[in-house]
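Undergrad: Below, each structure is written out as structure tokens.
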Structure 1
Amino acid sequence: MLLQEFESEVQITRKMLGRVPDDRFNWQPHPKSMTLQRLVTHVAEIPSWVKLALTTDELDFADPKNEPALVNNKQELMDFFERSVEAGRNALAKATEDDLRPNWTMRVGEKIVNVRTKGEVIRMSLSQIIHHRAQLGVYLRLLDIPIPGSYGPSADEMGS
């Protein structure tokens, strides 16, 4: 079931990322908001979190090796997304029910943010894709870029 949901969210996300304009990567709707570049990079990396959850026991955001990557144009974005998807898909396809049961920890140095089972972390990753993809939809709307539908047609696709 998780693999089927993963594949569905990948298809929707691919369409949304495909609308990102090369010339607006530094744009941000508010000083407290991420730039478009940071947001799309984050959306593109999330599918690889499935592999991270299944092959590690924790993520420490204080560790410098966990600095997020950044992409500089749509081609780099789409290539990064496809690599991330492949990593997540391959790990999930090999996973067993027993692989989903161990705990996985998210931390910032000594501060533990949460501890969840690996299965819960995968579900959270899918939720994060949806959440940040919705943010991206708002960014694109503010840039007057037609957005694709997610679970049905968008207003742009309906001609509204």
Structure 2
Amino acid sequence: MNGVNGPPIDSTWVDLTDAPLPVAEASAWATTAAAGAVVTFVGVVRDHSEGRPGVTGITYEAYAEPARRSLREIARATRLRWPAVERIVVLHRTGDLGLSEASVLVVVSSAHREVAFEAARFAIDTVKASAPIWKREHWAKGSDWVESTRDVQSVGESALAHRE
């Protein structure tokens, strides 16, 4: 895994990379003449976690091809649920990240803000629930893998949970 693959020719940009995420480039790419709304969500490394102050960094690991496939499925499921989505970006970082570095990026554009907000929320929630990506938190006295607070679901199961 090296740098982020640049924007695609079509309207979906998905990647898993060990390079810094291109937040400004992705937001600019998602902005089109037909899009009246562009919602950008950037997940960043913070200095604390549930019950653990003093986090100094995170390491993300993934099985590259299954993770990329999952991110593509998430983008596809988002488009099926919100056909009015103009462009969608789902990028996730791997490797060692320091505080305030971007770890995940979701950008959704559409003609109207309601669709963009709902689709972006669904995409990031589904990434968290279904992508085979693991994180290890580091702090002054050690490090440990973060246990998920929920079982990993297939993209289809996650999509069904959002219908309720």
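Undergrad: Given a value of -16500 for helix-only ellipticity at 222 nm (-39500 (n - 2.57) for each DSSP H run of 4 or more, over all residues; to 500), calculated from one of 1, 2, which structure does it belong to? Write down the numbers at each step before the final one.
TA: Values: 1: -16500; 2: -10000.
Source structure for this number: 1.
Undergrad: Taking distance in nm of label points 7 Å out along Cα→Cβ at positions 40 and 96 for each of 1, 2, which is largest? Display every interim value, and only then the final one.
TA: Working: 1: 4.2; 2: 2.8.
Going through 1, 2 one by one, distance in nm of label points 7 Å out along Cα→Cβ at positions 40 and 96 is largest in 1.
Undergrad: Ok, one more. Output the label of whichever structure in 1, 2 has the greatest value of distance in nm of label points 7 Å out along Cα→Cβ at positions 72 and 88.
TA: 1
Undergrad: Out of 1, 2, which one gives 19, 41, 31, 9 for P(r) over Cα pairs in 10 Å bins from 0, in percent, for residues 8-63 alone as computed from the coordinates? Mind showing how you got there, number by number?
TA: Details: 1: 19, 41, 31, 9; 2: 15, 40, 28, 15, 2.
Only structure 1 yields this read-out.
Undergrad: Output the label of whichever structure in 1, 2 has the greatest value of distance in nm of label points 7 Å out along Cα→Cβ at positions 56 and 128.
TA: Numbers: 1: 1.0; 2: 2.7.
Max of distance in nm of label points 7 Å out along Cα→Cβ at positions 56 and 128: 2.
Quick note: the coordinates plus some simple rules give every number you see, no bench work behind them. Being a predicted model, the structure only gives us computed values, none of them experimental. Cβ atoms are built from the backbone, for glycine too; each structure is taken alone.
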